Structure 1
Amino acid sequence: MSVHLSSCSLNCWDNCGFKVEVENGKVSKIDGNPDHPITKGKICGRGRMLAERTNSPDRLQFPLKKLDGEFKRISWEQALDEISNKLYQYKNEFGSTSVLHSHDYANGGLLKNLDQRFFNCFGGVTELIGSICWGSGIEAQSWDFGDANSHSPHDIVNSKNVIVWGRNAARTNMHLFQQLQQAKRRGTKLIVIDPIYNATAKIAHQHITIKPGMDGLLAAGIMKEMLRMNLEDRDFIAHHSIGFEDVVELLDTITLERISELTEVSIIDITELAKIYGDRPTSTYLGLGMQRYHNGGNTIRWIDALAAISGNVGITGGGANFANKQVGKSFSTSLLSLPEKRKNHRQFTMMEQAKSILTAEDPAIKMMIVTCGNPLTQVPNTNEVKRAFHSVDTVVVIDQYMTDTAELADYVLPTTTVFEEEDVYYSSMYHHYVNYGPKLVDPPGEAKSDLWIWTELARRLGFGDDFDYTREQWIKMGLQSLRDQGITYEKLKEFGHLELKVEDIPWSDYRFKTPSGKYEFTSSAAKQRGYDGKLSFSLPKESEWTNPELAKNFPYQLLTIHPLRSNHSQHYHLFKSEPKVKIEISKDIADKENLKNGDYAVVWNERGEISGYISILEHGVHAKIINIDEGVPAKFGGAVNKLTSSSLSDNGLGSTLYDCLVNIKAAKSHINN
């Protein structure tokens, strides 16, 4: 048995450092690396489950081709020859953008992104932009600050108050959760704003429930109260911002009573929050769910504006902490991806990829290659996604398991896990350390790395020289821009993790990356993109206020939060007990619909339906709320995205997964039918 330093590869806030035990050529145990400066030996069950994910006998081990509706094993030579021939054929006959590359974030390895290099060298294809996960929030902060940067994790020690807004750190960001516990013990006041009383809310001094999708309005109400009590930072507003007069003019058009009515938050709580933001330094940690509405970008912009007028931008202990794009920008991504090789280009949004596939012309989509994702389960409006996949002539999926998406493919290619290939991993969400992941074990059967697959396809298509590098050379290429900072391949390999040079306190010099160089309450970047640029009192698209007729038929708000034990859809099939769809409902729904714990029920709307078992949320949960965790594969009940809309957020780059009204009723269990 040997022990090695490694890294988690999952798409997660924390990007933990690992200690991995290897015995008889197998990963036998995963623990946290106690020497990692951020994760400090603590890891979650999702990370530990990467051992089962690597060792499972259900792994894909050989290339597969669908013949007469069934998958048959074929050789790598046949698979690569046929796939490269189809790429060549479609490019010559219809143009290279007749090929769609669908890529998501199932693996955070630097070299997993070399698929971009392949498709650029191929001449350019149809690509996906935006993000189902956090796209509207990143775009919103880019409008306000010029970029989306967060404070370093250790800065929380300087916060007098911490507002955790729509972020259940206990489930999705465990090391922030530990920091929150420590901060509370030091005397920091902790407030959680969330529709659901979750594990993070349990440790807070106060939990404020809010009607889903109304977070931006709450921020506006807090700002209105701050101005009434003269708690704003007038120096910041006068010297480091533009457009504040537009905000004041808008706030004058609404009463605090109306804001309280819409948000379903009391005026007392709004006033108290105004005092807390004025008692700086106050840091805000924003979650991802509240920007998954039609008004999602505007929501984040209101909270950014609140941090700005309260003087909590650019100071220690403050910040509007959503994303930290500083980290990803540290690497030499253009050297890896070769964007100059791309001759043709077309973009679909990730959210509307199914609709775009079905309606694409000049050229139509003839071929899809799916990497690092499971769109049939994760992309909104599952039924539409299924129709889109069936409409494409050739679908290729590269994966470790036979996912719902792979089931629809014509070719399925088996790939490696984090412990079967060398790579480097970094978190662009929470902390700023890069981790090294060595190859520790051999993959099962004939599974190959994504990089090997791209290299072999490139050779067949005539640009093999662009892939003629070793993994060490690839990693050195990606780290090239960091060499002057002393971050090298050799050093990273020796220590297992290294600190990237980022600004611990973003905007501390008050030099923003906006066109004006100032914080922009009215965004000139937005205007350049054809938007109004001003903040507004926008509401969710599906609500009793914006669509009362829809709300009569579908009176309940559906949330689709991240599962506790699976990273999206990746781990469900590894659970010891077979998973099932759990429908969590607020107590008022249970009473009205006469539902009890354990009852079988169906949730539906105009897009589809899903069935599962009732679990009543008894305490501290906002009224009229249903939650179904996302990512459940079809064989265990199916994806909640049968119900969600594929429409875009207000700034065009985010999803509207939470902007979803549904109804519910008791049903007969399929077991009893």
Structure 2
Amino acid sequence: MQNCNKGTHLSRYINVIIDNKAEQTDSFFTYSAPDEVQVGAKLTVSFGTRKKLLDAYCVESDVVPKFDTTKIKSIESYDSERSLTPEIIETAKWMRQRYGVKYIDAIKMFTVNGKREMAKNKKERSEEGKAPDFELTPEQRSAADKICGSIRAAGNDGAKSGASTYLIKGVTNSGKTEVYMEAVKTALDLGKTAIVLLPEIALAGQVEQRFIERFGEKKVATLHSKLTTSKKLDEWLRIRRGEAKIVVGARTSVFAPLDNIGVIVIDEEHESTYKSDHNPKFETVDVAFKRAQLNGATLVLGSATPSVVSYWRASQGVYQLIEMNKRVGESVMPELEIVDMKKEVRNGNFGVVSERLAGEMSKTLSRGEQAILFLNRRGFSTHIICPDCGYVMTCEECGITMTYHKASNACVCHYCGRKKPVPKTCPDCDSQYLRFVGTGTEKVEDSVQEMWPDKKVARFDLDTASSATEIKKVIKDFQNGKTDILVGTQILAKGLDFRNVGLVGIINADLGLNIPDYRAGERTYQLITQVAGRAGRAGGQSRVIIQTYEPDSDIIADAAAGDYNSFYEAELVHRNVMNYPPFSDIISVSFTEKKASDSQADSSQTSAMKYATHFREVLASMKGMPEGAVVLRPVEEERRIDGKRRVSFMIKAPVGTRNGYLKAYLDYRERMIQSGADCYIEIDVNPY
């Protein structure tokens, strides 16, 4: 921390963003500063009449003030160790325009909390990794050559060389990670740095170890939300000092404070976890694309089941497509089979496991192989109902059906996390005959353990893997053969590499087909394909049993056949007709009242509804309203936030028109701030 001379008026001026939550301070403020203070510098400044100094970040240098310079304050100090780079500040400014967030909210995505003295970077880290003991397959070599050629072509003159974006469509276990490693090695050889993103913390740990073995522990750092504050600060400082050249982690690692980035990799790019569901509501691919552009870096997206939007971009030439259609080594694709669960019920089987799946599980376990059972529902039962009066237990805050968790004997809302004891009688009619309906992973775990009592069964979902330690234990036990049957949710579908899986059972494949989301079909196809890809990785024949109540579904049939192109073509036709992405951008606009209001009041008269209605009118009256644009009417959400009413509406913005709507949003938000509105406004672009 460098202090500035108090009372000294400096003739060099900078603009800063104050680290303050108030909407009124979301603008630039001018200070004088020493010459060594550059864009990105972390500062302490006095602000207004406050006695306490505030943190700030320099966002512009060599500013020419348009007002009396005698009123300009000098900064108090600056911290070179915790400062950011000009590229980071440029990206943060772009995020404000792209996602409609405050400057400081965007900037703080690149920072960490904690005091410097908390950093305990005393661990001895190995300097060197080891060279691979195998050769790349022809497909891997072809892919690596194209990507590495792009990295070399960019050289050190950044975006001027026009670095590219590649989409690798590679079947599960086709060796995409080895291609990523080749790209990272090329970047490091050129004196550049690299970011490798994974969709889940569980997967990040597994891939991080592979990078450490290849490049040495000293060069690799990780950033994710499960790290302690001191560990996160440790890693952040190693990255910022340039000690760590490779950052491996979940979506927030896209904000790693690296300089001179040569390649950014996003593995399993189709995963919804790459979209943030809280402010800033960023899309990881977008941020990575911007950082790659500013650094002249190559962006690599990889997936066995690319998102429809990414594959469409590849068809339009925005991305360069690379296909890898063969598994590596002795690994072969599993055989997939559909089981009609309606027939099972007609034959008197009301359990969660079909006769076919049970038979194959017994054969698999007898061979000493392991089995994975997938169901994308946590808990024991998905509904708690009263058969006498029809009461269904819902969350008081959200209006969402609560799930019964047997292990904790509690009702849990999977939307907001609210938890309460299971009532002994019906809250409506006092009946003592409450029923638990539906199936979650807890029930599957119990059922399977009863069927194979001599086998070790474990569960892998958010309830059993809430910390990095628990995640590592579950994965390690399964990898080491201590667990015979692993029951889990979508966390199992995210690229985990298990070598002894002979069978995968998908308990209810059509579970997500009918949710109110235009991506429902895409998500179902991806989950089936990705979970199936956990089987047969060590060679030998393996099998996937797909249980469904909708055996005639084209999406399930395409997944069983491994026919991505058939699925994609049908999905693209549907989205074109309905004007969904990639043919539009969906923008959700919401207004939330600052104070709780009477829940019985007429929703049409609430402040949130009035502002929403007015803003919709403003949008409708915009000059040059794009052809095909749709602005839906505002509706009050059933879910209330701390008793505060919330009203939202959706915009379907034709491709290329999104920025106009974002500008209108920023202008309207500024008007609301200036007028002291009693509502907050926010947007979410292409929400999940």
Structure 3
Amino acid sequence: MKNCAPEKIRNIVLAGHAGSGKTSLADLILFKAGVVGRCGSVDNGTSVSDYRAEEQERKSSIYTSILHAPWKDGHLYIADTPGNSDFCGEAMNAINVADMMILVVDAMLGIGPGTIRAMHQAAARKLPRAIFINGCDRDQSTFQEVLEAVRSAYGATVCVPCTLPVGEKAALKGVASVFGAEPAPEAAEYHGALVEAVAESDEELMNKYFEDGDLSAEDLHAGFRKALLAGSLIPIFSGSAAKDIGVTELLDAIMDFGPSPLDDIPLLLDAGEINRGSGDGLGFVFKSVNDPFVGQMNFVRVFSGTLKADSEWTNSTKNSKERVGNLLLVQGKEQVTVDEVGPGEIVAVTKLKNTGLNDVLGTKPSDVKFSAVKYPQPTTQTAISAAAKGEEDKLGAGLQRLLNEDPTIKVERPMETHQTILSTMGDQQLNLIVSRLKNESKCAVVLETPRIPYRETVTGTGSAQFRHKKQSGGHGQFAEVHLRIEPFQGVEGQEEYQFANEVVGGNIPKNYIPAVEKGVAETRLAGPLSRSKVINFKATVYDGKYHDVDSSEMAFKIATRGAFREAMAKAKPMLLEPIMSLRIVFPEEYMGSISGDLNSRRGRILGMDREDGMQVLNAELPQAEVYSYPTTLRSMTQGRGSFEMKFERYDPVPSQLAAQIQAEAARLQAEEEE
């Protein structure tokens, strides 16, 4: 159990691409610190961090695991995050609240999408960072190539080695330090770069460096921490978690130079400020899970003051009070109760009535508001429904529980397709959701490819006259509408069409014109080609007739529907499909496969770029061709490619596909009418 001052606490997040060895490093830290008597293993299913059944089955992290360990005279609080893009929300939430990031990079595979995402998020926060190049003992490791790729991507004057491998691959036997006036021969060439990076953080040190051409060991150590906190130095450490090489040096550096919870590490806030030295207790819920035994469990990162068990806390986000019982110090799946927690510590709290993810808790009301984490847009969409009739409510409740845990999941029900659409970061996240719905909510589900939200428009001008006349005893129904439809460039989600009134002479009284407009608004939601919404048109009512007794708003709405359909048929209707813009990031060697696959999907490559040593391809792809793309991309790039997408516009559907789409729409309509 920890018992040390806040100055000796280090709150760190382990981040990086999947397979880089973050969890193996976390398990080794616990073992080296004496927390466990035997080092956990991902491969053997004994990891303290990856303890859940689904993680043991996959042999990789799905959730951020919270751990803690003593080191030297201090204490580490560790968030071990998943590197898979499907579960990036977990990692991003943890990076958002940590005081320092340790970016773990594989010495064989180098930079991956998880590396890039973590580095960009940390840079946006100006979060102190260090890099650990892991797996230097592996047969396929290429330490020097990976080192240069990292320095090229993130700055050779900023990313400077502090330890280097002694021996390589299976012959790795230790690491050499770059520190000291007389560094090891292997490290001598980087010593000057380290001294320069440290000197640039302080004017006095810079003057000493210019005068003496070097810095003393004392000055180097004094300036190192300042440079690390300022972001002008990202130290690189090397080694192997599997062989316990270089890890002691990494941990010692974290304790010697890393930020404490009292340091003013930038946070992304929309409102207010956090005084880390304040005596007022303040924390932030960065992780929320539904535990099968205790219910909702909120993980709170404490930023200032002291938060105590068995007391009343204020939820400033919800403007409410919470009665807090036990505080749980978490070690993977193990929990122990503590009386209080202070700056830098992470504690779990259960049975709160009105608290969830992204809420600010404290001993008194606060105006602090954290900025929303900017998650990538989901890339995988599927239509989801309950397998058994009558279980729609159970499905809805289960999905809501998952949404409360993971904001990267989206659920919507478009009126035009009448399906519940589940959007996820990838098929692995989707598979996890299906499994959790079955196991936790006892709800089996059916997945289908979503119907495409096509649109319809017109390419010419069409006019129609439609008379609605009905006699059924007493008052009848009468209305006649003359309607013209022509092209108009609308804006998706804003002004998708225009309505105009050119009726003169009172042929349609003014009080019935709103009914005509409403008739257009309702009828355009199901166009004649595929029952899709009609956009980019102008509808003008230019004449008509009415009856003093038999005309009504309903009669004019019905007449408008008929006129709209007839005018549409004459205005050369055309089917449109949604086009998505994609930003694909991948290692360069997969360029041929990726470009060929895009061409086969009716894609269009717009341009190429490089970022952090990876190839970036900007492309456009019809939404109909996107649904299977995440699986294909992962297969083509062996998990090292990722993409983000967003809606771009609607384009005409090729004629041969338009016929198929119209036939399918007619079939669905016939089924519904039966």
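Volume of the Cα convex hull per residue in Å³ was computed and gave 202; which structure, 1, 2, 3, did it come from? Walk me through the numbers on the way to the answer.
Values: 1: 156; 2: 189; 3: 202.
The read-out was computed on structure 3.
Of the structures labelled 1, 2, 3, one was used to calculate distance in nm of label points 7 Å out along Cα→Cβ at positions 249 and 281, giving 2.4. Name it.
Structure of origin is 2.
Hey, FRET efficiency 1/(1 + (r/R0)^6) of positions 73 and 665 (r between Cβ atoms, R0 = 41 Å, to 0.05) derived from one of 1, 2, 3 reads 0.80; which structure? Could the numbers behind the result be given before it?
Numbers: 1: 0.35; 2: 0.80; 3: 0.05.
So the calculation was done on 2.
Work out distance in nm of label points 7 Å out along Cα→Cβ at positions 257 and 369 for each of structures 1, 2, 3, then name the structure with the largest result.
When distance in nm of label points 7 Å out along Cα→Cβ at positions 257 and 369 is calculated for 1, 2, 3, structure 1 comes out on top.
Out of 1, 2, 3, choose the structure whose coordinates give Rg and Dmax of the Cα atoms in Å, for residues 345-432 alone equal to 17.6, 53 when calculated. Can you show the working numbers first?
Details: 1: 14.9, 43; 2: 17.6, 53; 3: 16.5, 48.
Label of the source structure: 2.
All of the numbers you see were taken from the coordinates with simple rules; none came from a lab. Because the structure is a prediction, the values reported are computed rather than measured. Cβ atoms are built from the backbone, for glycine too; each structure is taken alone.
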